[in-house]
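Peer 1: Each in structure tokens, the structures are laid out below.
Please treat every number below as a calculation from the coordinates, not as lab data. Values in this document were obtained by computation on a predicted structure and should not be read as measured data. Cβ atoms are built from the backbone, for glycine too; each structure is taken alone.
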Structure I
Amino acid sequence: MSDLIDDPSPGENAPEFSVSDLSGVIKRVIEGEFSHVRVKGEVGRVSRPRSGHLYLDLKDDRAVLAGVIWKGVAGRLTVQPEEGMEVVATGRLTTFPGQSRYQIVIEDIKPAGVGALMAMLEKRRTMLAGEGLFAPERKKPLPYLPEVIGVVTSPSGAVIRDILHRLRDRFPRKVLIWPVAVQGEKCAPEVTRAIEGFNAMTLGGALPRPDLIIVARGGGSIEDLWGFNEESVVRAAAASDIPLISAVGHETDTTLIDYASDHRAPTPTAAAELAVPVRLDLLGWLDAQGGRLLQALSGQVTARRQRLTDLSRALPRADALVEGPRQRLDALSEKLPNALRGTIQMRRVALSEKAGALRPGLLRERVQNRRSSLTSLAARLNTNALRRDITQRQRDFDRLSSRLSDAGTRQLRDWREALSAQDRLRETLGYKATLRRGYAVVRGDGEVVTTKDAAGQAKALEIEFADGTLALDGAPVAPAPKKSSKPKTPPPEQGNLF
């Protein structure tokens with residue numbers, strides 16, 4: 001400490017400290033004297049920043065002590081501190097020079113007795129109930145005979161053996177076991193992941209999706225069962241799409257998952273009994289139903305047979321039904337020949353009367369009358385008017401044909417002139433026309449040369465003029481083929497189609 005203290009000024013007995021030096025001395029004194037303390041108090045303000053650390057106040061009726069729980073310790077706590085909880089905190093006192101205050105760095109924190117846990121449990125139950133997580137209308141009915149049952153429990157305890165034994169006795173089913181820790185700090189997150197994992201399975205996948213989930217654990221103290229009171233477990237149970245049975249503890253034990261589940265079983269064995277019916281009872285019920293069905297069918301057949309017999313007695317005999325029609329048929333068959341002869345005679349007389357009316361003179365007279373009528377109609381037909389109309393229509397048709405031919409000729413001429421103009425424009429814009437104006441194209445090694453340096457680096461040069469190509473040594477190169485200047489013969493004009 002002597003290194004941190006300046007010598008007193010002349011006439012002064014008290015040494016001088018800097019603010020940092022004094023804060024450091026106080027920090028070492030407090031940490032040395034209170035390196036391990038246990039403090040009992042009520043949790044006041046609780047803050048959880050993004051860093052993961054947890055800041056809180058411990059208070060009583062006369063004082064407040066600031067506390068901090070580092071991220072690693074906060075993740076291992078079995079019970080998370082909440083405002084208003086009575087706790088016992090274990091840690092060491094230290095100072096925070098930046099704010100001139102002292103605080104306790106908490107290494108462990110537990111509720112101060114069962115009463116504090118129960119008060120926190122009731123507060124959490126009221127909060128979750130207010131959100132509607134325990135509402136009866138949210139609960140789903142249990143399947144009568146599930147094909148696959150998912151069990152969330154410890155794989156090494158007696159609970160899973162009891163469940164499997166009871167299922168085997170009542171009605172064997174497929175069972176998927178999701179192993180979890182049923183107490184301690186890992187209990188809540190593992191149970192939450194198990195419930196969500198069963199719900200995330202796909203129907204018809206390689207691993208079958210359960211039709212029913214059982215969350216089971218044996219009895220224990222409230223501290224042992226506390227993992228099933230955590231908010232994450234309750235929310236996962238309430239959000240499960242698969243019906244869920246809670247079987248945590250004995251019949252007198254109650255956890256928050258019991259309120260959120262679709263059905264609560266007093267024991268794990270009772271959960272197995274709720275999951276499946278008794279196979280022998282079903283077989284007996286089926287036999288009884290089969291007997292009742294057979295008896296009902298026999299009774300119905302007997303009743304229908306008796307009814308048919310009674311109705312048949314009231315029906316007349318078949319011979320009695322056909323006697324009357326048979327007699328009428330015989331009577332009509334006797335009358336038929338006479339009726340046929342009478343009809344033929346009447347038709348013969350009518351035919352004779354018609355034939356007598358047809359005389360040769362009368363026929364000639366009718367033909368003469370029809371001929372006179374046709375002659376008068378032919379005279380009424382004016383052939384000259386028809387001929388004039390046909391001539392007028394022919395002239396109109398010729399005039400329209402001539403106009404159509406002239407329009408087609410003009411259209412072809414316009415197209416030919418536009419095509420010639422485009423061809424002249426093409427010749428003007430091409431580099432061949434530029435060559436004819438006195439320019440030349442220089443190529444080196446087959447490429448166009450535009451600079452002196454490129455010409456100097458080329459192994460061979462060619463100069464293209466309008467009338468041909470010349471090598472550097474003056475040897476003429478085969479002249480480029482000239483495009484024929486002979487104008488294209490225009491296509492013949494469209495003639496008159498008529």
Structure II
Amino acid sequence: MSLYRPQRPLMAVLALLGGLLYPLAFAPYDFWPLVLLSIALAWWTLGATAKQAFWRGWLYGLGLFGFGVSWLHVSMHDYGDTPLWLAVPMTALFAAFLALFPALLAALTVKFSRGRPSPLLFAGGWLLLDVLRGALLTGFPWLYAGYALIDTPLVAAAPLGGVWLMTLIAVLAGLTLALAWQRRPSAFVTGALLLLGGATPLLPLERFIEPAADAPTKVALVQGNIPQDLRWLATMRDATRDIYAGLTAEIGSDTLVVWPEAALTEFYDTAREFLAEQSALLAARDSALISGLPTRDWQGDGWRYYNSILVVEGGEGIYDKQKLVPFGEYVPLESLLRGLIPFFDLPMSSFTPGPAKQDNLLAQYMVVSPFICYEIVYPELVARQAADSNVMVTISNDAWFGHSAGPHQHFQMARLRAAETGRYLLRATNNGITAIIDERGVVQGQLPQFERAVLEGSFMPFSGSTPFVRWGGAPVWWLAALLCGVGLLARRR
């Protein structure tokens with residue numbers, strides 16, 4: 001017996017509502033069961049034809065991304081001098097583009113399921129399109145369903161299959177709810193797959209990693225909290241130096257000190273004298289300093305500018321950011337867009353990406369894998385870089401997004417990178433969220449946002465590799481492809 005299904009206009013409204021519920025499962029709201037309900041509504045409102053499914057899927061995606069990444073307009077309006085009447089439509093246009101991914105999922109599920117949508121095709125397709133969204137052009141790997149489960153026991157799946165396995169589990173759980181409500185036999189199949197994924201806590205993290213030292217190492221993360229609209233002014237350079245020098249002077253001995261992304265808003269070569277003074281003070285205390293700094297290199301035809309992180313004292317190494325933020329650190333179609341609106345002329349928006357293969361840093365006899373801002377949301381990049389490291393350091397400046405949900409979502413994704421790799425993650429930011437995150441993704445210490453302070457604590461270096469570090473997401477991608485294949489085969493028969 002089929003259950004009551006609303007009429008077509010209401011189904012479209014339910015699809016939009018399902019998308020609007022989705023972001024509430026993530027930080028800073030953290031109502032994680034809503035991600036399952038949202039996925040169930042995405043399935044339940046698919047529609048009878050591919051065309052109908054496409055538009056309902058698009059409405060679902062419009063609600064999801066329209067609400068989920070609405071914070072993007074803050075950087076355009078508050079710090080990019082873009083009028084609100086233009087910043088909001090630009091953000092809406094981006095959300096409308098991202099909504100094409102769930103629209104495509106819905107349409108393909110209906111088209112290739114021959115009138116009776118296959119839950120296996122839907123689940124596998126969801127994951128594969130998430131992978132595509134994270135790789136297409138520069139990629140936007142934001143709001144994957146697995147992130148909502150970070151504070152549940154299912155975070156134990158992170159070392160095995162990363163956010164990809166957690167996302168697949170979330171989609172299967174949402175489908176099980178929907179299919180059980182529809183009284184469909186396939187609920188048992190998706191439920192069985194869900195139980196299989198839920199068995200991951202039976203493989204404890206200790207099987208893959210072990211401490212690389214006899215005792216924890218002290219760390220101090222410096223949060224300068226310099227307002228975004230002031231920090232790039234030339235008149236602020238001396239004040240910025242004084243702020244970081246003053247905060248660092250209060251830190252004890254035998255400590256790894258970390259300054260945030262572009263802590264000094266001047267190039268490394270112009271700050272050498274100041275940094276040498278800081279190095280001497282820290283060396284006297286047997287401490288080390290890692291900092292974010294812009295660097296530049298003359299290459300014959302002109303300067304190349306890099307967003308870098310380097311060891312100033314107590315080790316060696318420099319890393320240039322690979323994954324640049326469009327419009328924030330480089331401008332696509334620069335010759336056409338520069339000068340059209342102030343947002344396309346932000347300070348330091350002419351960076352060059354660093355090479356794909358770079359060595360890790362060495363600090364206080366440890367191997368440190370570095371990540372700058374946006375890079376921490378790329379699971380495979382982090383897994384590759386963290387493979388032979390003892391600890392991870394990420395520096396960021398989320399001041400661009402003010403008091404919005406953006407910094408909280410960014411922080412949540414960073415936490416999962418720690419659980420995937422089995423490494424502590426030390427996160428230093430300009431104005432928050434600065435934190436020490438342990439190898440299970442649990443926050444061990446955190447500073448309030450928008451405060452000038454130093455977070456002091458300790459971390460344990462680790463060695464060894466989790467399955468996710470060894471193989472990345474490929475096994476889960478193949479599993480998703482297998483689900484699609486089984487779903488297609490079942491419908492043909």
Structure III
Amino acid sequence: MRHHPAMNDDARPAPTNVPEYSVSELSAGLRRTVEDAFSFVRVRGEISGFKRHSSGHLYFALKDAEAVLDSVCWRGSASKLAIGPEDGMEVVATGRLTTYPGRSKYQMVVERMELAGQGALLKMLEDRKKRLMAEGLFDTARKRPIPFLPDVIGVVTSPTGAVIRDILHRLAERFPRRVLLWPVAVQGEGAAAQVAAAIRGFNALEPGGAVPRPDVLIVARGGGSLEDLMAFNEEIVVRAAAESGIPLISAVGHETDTTLIDFASDLRAPTPTAAAEKAVPVRAELVATVADMGARMIGAMQRGLEERRTRLSHTFRALPHPRRVMEDCARRLDERAERLNNAPRLLLERRRAELDRLGARLRHPREQLAEAGHRLAALATRLDHAMKTAGAAERAANERRALQLEQSAARLTQAMPRLLDEKIRRVAHAGQLLESFSYRKVLERGFAVVRDEHGAPVTSVAATTPGAGLGVEFADGKVGVRVEGSAAPPVPKPHRKPTTPDGRQGSLL
């Protein structure tokens with residue numbers, strides 16, 4: 001501040017020992033104080049106003065009933081969070097406090113985050129389960145059968161735990177198979193991403209490649225708390241299990257533990273050891289079953305052979321001796337030969353006897369000719385009589401027809417003049433009637449017919465145009481005229497009643 005010349009010495013501020021800070025110095029001091037005092041804190045609160053920036057940073061606020069704390073989680077820490085933050089989720093955030101000098105605000109930089117309690121965690125899992133179920137990831141129709149005896153088994157688990165040893169031991173006891181292990185972390189940061197990558201990696205193997213493609217997958221982990229099993233409840237793991245083209249068995253935790261991957265897998269096993277039991281059958285049982293089936297097959301074959309041997313023995317006993325069969329055949333052959341030798345003679349005798357019987361039934365030709373002559377004479381007599389009778393009847397009929405013809409001719413001669421007179425009168429009457437209807441009679445009374453150039457009658461002034469040629473027909477001939485102008489049609493005069501010379505109304509008659 002400049003010293004004003006008119007200012008008195010009494011108006012000057014009194015000297016003081018309080019240090020004077022700039023705004024930047026004060027903000028930096030506050031920042032150091034806050035960061036030193038709260039370099040590591042755990043804060044419990046409800047997430048509000050959650051926002052994921054395009055850069056990958058997370059911005060939100062932690063609140064309780066009385067206060068709100070702005071928070072931020074940088075991209076590097078956000079990718080390692082064990083849970084996915086959501087609005088309304090009660091969490092315990094671990095990090096440090098710092099200030100933002102640009103707006104005189106303080107905020108918490110979150111490095112880790114976990115749910116505040118098991119109840120909130122269960123609620124989050126239930127909400128996630130309902131959402132994934134609504135998408136159809138848990139549908140029974142999506143599940144595929146587990147191969148009866150897979151050649152290669154893929155295992156996704158920790159390489160150092162007891163789980164892989166239990167699985168290998170159980171497989172060796174039941175039915176040794178080739179096992180491919182994809183080592184992953186089964187809890188903690190990044191465990192879910194590793195498990196999902198392992199499932200997708202096994203599915204990406206090509207059949208017949210350098211690394212064999214598994215026929216079945218086992219995702220396994222030992223028991224633990226709900227927080228320890230959270231990696232198998234993550235959405236990325238559930239989706240990878242649902243999308244797996246290889247049948248998948250989930251074996252996470254103990255028999256009472258349930259994770260979301262259990263619903264998306266094709267088969268759930270209560271323990272990793274049970275998963276190995278479900279993946280392969282017992283070899284000893286298969287060997288015993290095959291041996292039992294072999295013994296049953298051999299026994300069945302032996303029983304079949306024995307039954308056929310018995311049936312053959314019975315059939316052999318039922319059949320006659322071949323020598324007797326041949327003797328019977330020879331005897332029947334001799335009988336047939338003897339009958340064949342006698343057959344022509346017997347047939348000739350039978351035919352001769354039949355001919356004699358038929359000959360006895362026939363009459364002598366002379367008798368037949370005499371009988372035919374008698375029938376012919378009788379027919380000739382009947383014909384002659386019929387001819388005579390028919391001639392007399394025909395002459396009488398002819399006479400009747402001639403008489404009828406003469407009578408018809410006389411009537412026709414009399415009717416023709418009358419018919420012609422009647423026709424002539426009808427034609428004359430029709431001619432008179434036609435003449436009375438002819439328009440020429442009208443022309444003879446002084447009228448004329450007007451026609452256009454096409455010969456069509458012109459019946460009104462409106463049908464004419466100036467300069468048009470018309471033809472006028474009179475009673476004694478036709479003349480051509482041309483229209484000079486069109487005049488309005490004449491107005492009919494009012495009808496007047498006839499009057500007498502003395503002014504009185506005339507009689508109607």
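Peer 1: Starting from the value 67.6, 199: which structure in I, II, III was Rg and Dmax of the Cα atoms in Å calculated from?
Peer 2: Working: I: 58.6, 182; II: 23.5, 79; III: 67.6, 199.
It was calculated from structure III.
Peer 1: Follow-up. For distance in nm of label points 7 Å out along Cα→Cβ at positions 254 and 470, the calculated result is 12.8, so let me know which of I, II, III that is.
Peer 2: Label of the source structure: III.
Peer 1: Supply the structure label, taken from I, II, III, corresponding to distance in nm of label points 7 Å out along Cα→Cβ at positions 94 and 414 with the calculated value 9.7.
Peer 2: On the way: I: 9.7; II: 1.9; III: 15.3.
Computing distance in nm of label points 7 Å out along Cα→Cβ at positions 94 and 414 on every structure in I, II, III gives 9.7 only for I.
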